[in-house]
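Undergrad: Right after this note come the structures.
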Structure 1
Amino acid sequence: MNLDAVLNRIDADLQRSTDRLFELLRIPSISTDPEYAVQCETAANWLVDNLKSFGVEAEKRQTQGHPIVVGHIDGNGPHLLFYGHYDVQPVDPLNLWDRDPFLPEIQDTNKGKVIRGRGSSDDKGQLMTFVEACRAWKTEHGVLPCRITFFFEGEEESGSPSLVPFMKNNAKELKADLALICDTGMFESRVPTIVTMLRGLLGEELTITGPEIDLHSGMYGGIAINPIRVLTKILAKLHDHNGKVTIPNFYNGVPELPTNIRQQWQSLAFNHQKFLGDIGLSVPAGEQGHTPLETIWSRPTCEINGIWGGYIGDGFKTVLPSKAHAKVSFRLIGDQDPHEIRRNFRTMVEAALPEDCSVTFKEHGASKASITETSSPAFEAARNALTEEWGVSGTYSGCGGSIPIAGHFQHILQTTPMLIGFGKDDDKIHSPNEKYDLTSFHKGIRSWARILHALT
């Protein structure tokens, strides 16, 4: 089938593709807030109708939470599973948005035209690049070059509680030759990238309790134990002076980076001064002895995400608090076992408690790291297709973030994931004024068209 005809169709239909994306962006499908449950249902219905409009047999499947959309369409080549999510992050703080988050528009910036609105990059804009590529193929040739299953969930931004049970119950239907995920970005916003390494994620919340009630610090200060002081001492001991995590056996399962991967990453000439400078920093922090790019992509971390206790309102209150709280997250790599790390972390905290203090824990998810083997010819075919579209040599990369679905594809469906996305570093995902470059949307559609052609 003629690829050029499909690419020309994509170019000619860009305005209509953008209009369809805007329809989806106008739906405030915030999964984590129960008040938006109806809107999540609306977004799922919209996707079903959109897929049906170019011949996909699509339906909405109910779960214990928000619905999942599944669609199938026949084609001439291998069976591909494409995953995306239609839910979005909350928009707070609303006052920091320049416009209504759910009234998208194209804006001119000093870097070109952007699509402004919640979900434009994460993940509705990315999801629709693939859908529009499939639409162009079907419109131009009447058939797709691959057999495709579409798999869209509505709870990615709220922990995906329904995802694993659904995948296990429908594994036979969802299993494919290759799973495609479009929820990542380009290296330094310019190099098309296939992500092959994702860090896992473990979340822990702890509460240390001392006295039964808050106390007057003048009457009890010095003689009564202060849970905040206890908590901060424990947190301060999670790292040594070289930035290494001190939890016992934390580095079990952490592999050495292969020489060829290290060399490829070095060839990317990552500018960490600019990377940090863009957020007002200058000096790499954390574990010593590794390059900045290795630190982000291939080393585990322990980070304190929040800490609170006592009086934190306006003014001043001389209180000695009853409780102190913290949230700690761990990014994991290789074969690190999140459940073992959780046990060792809790044991370490409990051992550090003084008399008159107790601790309770609340877990916030646990997922292992994901590493994709790139020996399949499909990976080089896709990388070459990206190179042809962007005019810059495509690369394999790691990713500091965590996308658990990639591991689920491997472990539940025994299907290799391929992660390709067109987001940029300044897209402000999860933040006010989220955007997606119009070029990312347009060339993203063209990229998927090329990849579908290359995989046949």
Structure 2
Amino acid sequence: MSNPGQSNSAPIENRDQLVETLARGCKPRAEWKIGTEHEKFGFVLPSRADGREPLSPPPYEPQGISALLHALKGPDWAPIHDGEHLIGLKGEGAQEGRSISLEPAGQFELSGAPVQTLQETQAEMQEHFDLIRGPASELGLGFSPLGFQPLWTREAMPWMPKSRYGIMRNYMPKVGSLGLDMMVRTCTVQVNLDFGDEADMGRKMRVSLALQPLATALFANSPFIDGKANGYMSNRARIWTDTDNQRAGQPPIFFEQGFGFEQYIDWVLDVPMYFVARDGRNIDVSGCSFRRWLAGEAQPGLEGLTPTIGDFEDHLTTVFPDVRLKQFLEMRGADAGKPELMVAQSALWVGLLYDPATLLEAEKLVQEQPWEAYTQLRAQVPQFGMNAPFPGGLKALAKRVIALAEQGLRARVRNEAHYLDPLHLIAEGGPNQAEYWLALYEGAWGGNVKPIFTESAV
């Protein structure tokens, strides 16, 4: 989840300001970029445990996440604080456009800079792993990108001193049974992509939202919980089925032909709030209605406060649909995983969405089925992965979608189509990441999940 940013204190005086907040994302095609964000779990290296529990998640302090952030801080990485606590780093100079932030249990996230090519995406990812590997090793820590914490229970996970997480921690159990697991035991990779205008945004939303369940199946990488196989390919995706369904999933309005900025704003305004930021602190207003606040109705915690554009922008970060609209579109359906597969996810969506002719073909493809087929698929893929039921077969759909993505990448006249190679193998019947780990677990690992940490470490 993003670091605190500069807040726009302009009061909201009319609805047009909210539309403009989203419309500022419209860009000519020549300016479309690729942004990739990826998370990973920290763990104590068995060879460097020094009295700590091997493979245990590092705390904020001592000898944990805070120390790593301090070690990385320097001319290219400016500190970001929440009160007195260092909770992230903002890239400057050579790292401009990037940021490092913390998920609730210390999952380490890089929000990459907007770049032009997938080659840059791959290089940025590798540079980040190289950057943290040395300082982390000095602290006796490693990092592993997996979709769900495979070994440690919810109660064993640490909590980072980030105030918005304290608010969410109290609120989540009121709206779902698995929200705390989402916070402390999941990791994802997402790609952020641009749109040309409102109509282009709507088309990209419909295509990408319909196909997020396919992405979940292709990139499934979380078949373990509490040290054993759990019967799911993506336990991370299962967690999202009962986290907070008012703010997550595939809202039906997103699929409608006339979907645009106004419709998204209507949906967002009816999602309950978490907090408002004032005077450097977050005020807990969880459960309050942004729509009623705009209408001037009294609500606990909001007395005397005027809603601002910054409040609306903050609220946009607290909704979690499978594809999220801000001033770009965020693809949110995939587990974190092997670096080559995290780059492949960026390649998949760039190929499908950034060539206009390919996007039109992709839209026709998804319209072959009713939208209910994709919502039903979303419910099935956490357990069954690429074997989830779908009209004509999910592997057949994957082959068609990946072929379109390859077509779109080749239209960019760059040497990028090879980044899809891992997905071709899965669509042809090869194992996805979850199946790969399960084969080791049931074979060479002898039913012991612990080797996954060092085997998947970056």
Structure 3
Amino acid sequence: MRKTALWPLAVLALAASPAVAEPVLKDGFDALARPLVEGQYVTGLVIGVIGKPSEPLVFGYGRVALAGPARAPDGDTLFEIGSASKVFTSLMLADLVERKLVSLDDPAAKYLPPSVKVPTWSGKPITLAHLATHSSGLPRMPNNFHPKDPNDPYADYGADALYAFLSSYTLTREPGLTYDYSNLGAGLLGHVVALVNKSTYEAVLTERIAKPLGMASTRLTLSAADRARFAEPHDAGGAAVHEWNFAALAGAGAIRSTANDLLRFVRANLGLVPSPLAAAMKLQRERRHDAPPLDAIGLGWHLRDDGRTVWHNGQTAGFHSYVAFDPERKLGVVVLANSAAGVVDELGYQVLRALRGETVRPLELKSRVRPVFPLSEAQLDGYTGTYPLMPGFALDIRRDGDHLVVQATGQPSFPLYAETATHFYLRVVPAELDFRRDPSGAITDLTLHQNGHDLTGPRKPH
């Protein structure tokens, strides 16, 4: 549910300063957003900004849904925010710490039923801080995660399944040593903070965060009235898909929200409005662990290696989110899309850089939906293998029925689309792959092209 970029994001080069008037800002952001809509990377999106001297501004593009009137989303349109939920989960933890109800160094097992045997490493437990910094040693997902409905995969993964996994799992490394992004760990943290509060995850979100900050549209459960402003979700190919619902792992990605609400949240993090959570928010932003390749991590928030950007993103089957701010300059950005499109992250960082007065230019994107070159299953098998591109980073190519999928180290797998017999592209992010053959026609290596980087690696057949 997080980072879909295969390669660390690189922002290109439109000048938009926080000191200019709103129409000029809109012209600049229109130019940045247009390639995503025209290239069919997103069905619709909203850009929300906080930049002196303006009050928060929201700009909408594209469509809320493919059918019906051509209406663009706005600041009150509801979106799934996916893994950006983890920031709220960690804020719930920081709030408990500030209220002296827990310590960051407390073992997670302390707050679970005695029957649950949380794994340890030579007696060293998994702590609450480990869960919030993705350094617990737990895998990205539990091995007993077998959705009854793949279109709504988290809906039936309950506490019993979570407890069964924890009691049977053996750690492969010591907690606290290595950053390794884990939806499971964040989901477990959300479950724990709900137990400590003697409540549900959604109730804690509402009572401890949403109500105090005036975020009246931030929730998990949608009413009939909410449904009327809930954007239609779309996958990387532009097809409408099912929304996601969560049970025990709600803390990993269950929240729905709006650009207006998330701008209120960012303003509170920037200290622009009074907040009872100010101390907890400050605690969240303290650097706690390296998080390669791009950044470090606090409690939930990622700290970009430019030294001034605090951020998180999120993706579900049909949505993508990006939330970031610059604490020193009091600038912030929220981008929400009703499509599973990792390029939203690049747009969001472009907008933040433009608010800083830096020069940026629109992304040069080929249309995401292009004719697909026909290849038989036997031909597709000739591309499969692992392609090491740099130390610790490889692409694994597999066949899934009548198409290929690619999985980068530590990331989910995504479909590949053939434009020719040797040139493939992704729709979820703007990335291209070129394969090379030897005189006999066998695939020998591939080159990944993304954000100005070209990485080549040899094929190692499975």
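Every read-out reported here was derived from the displayed coordinates using simple, explicitly stated rules and does not represent laboratory data. Nothing here was measured: the structure is a model prediction, and the numbers come from that model.
Undergrad: One of 1, 2, 3 was used to calculate log10 I(q)/I(0) by the Debye sum over Cα atoms at q = 0.09, 0.17, 0.20 Å⁻¹, for residues 105-272 alone, giving -0.66, -1.33, -1.43; which?
TA: 1
Undergrad: Kindly point out which one of 1, 2, 3 the value 122 was derived from, the read-out being volume of the Cα convex hull per residue in Å³, for residues 49-168 alone.
TA: Working: 1: 136; 2: 122; 3: 180.
Matching structure: 2.
Undergrad: Give the label, chosen from 1, 2, 3, of the structure having the highest value of mean projected area of the Cα convex hull in nm². Write down the numbers at each step before the final one.
TA: On the way: 1: 23.5; 2: 20.6; 3: 21.8.
Structure 1 comes out on top.
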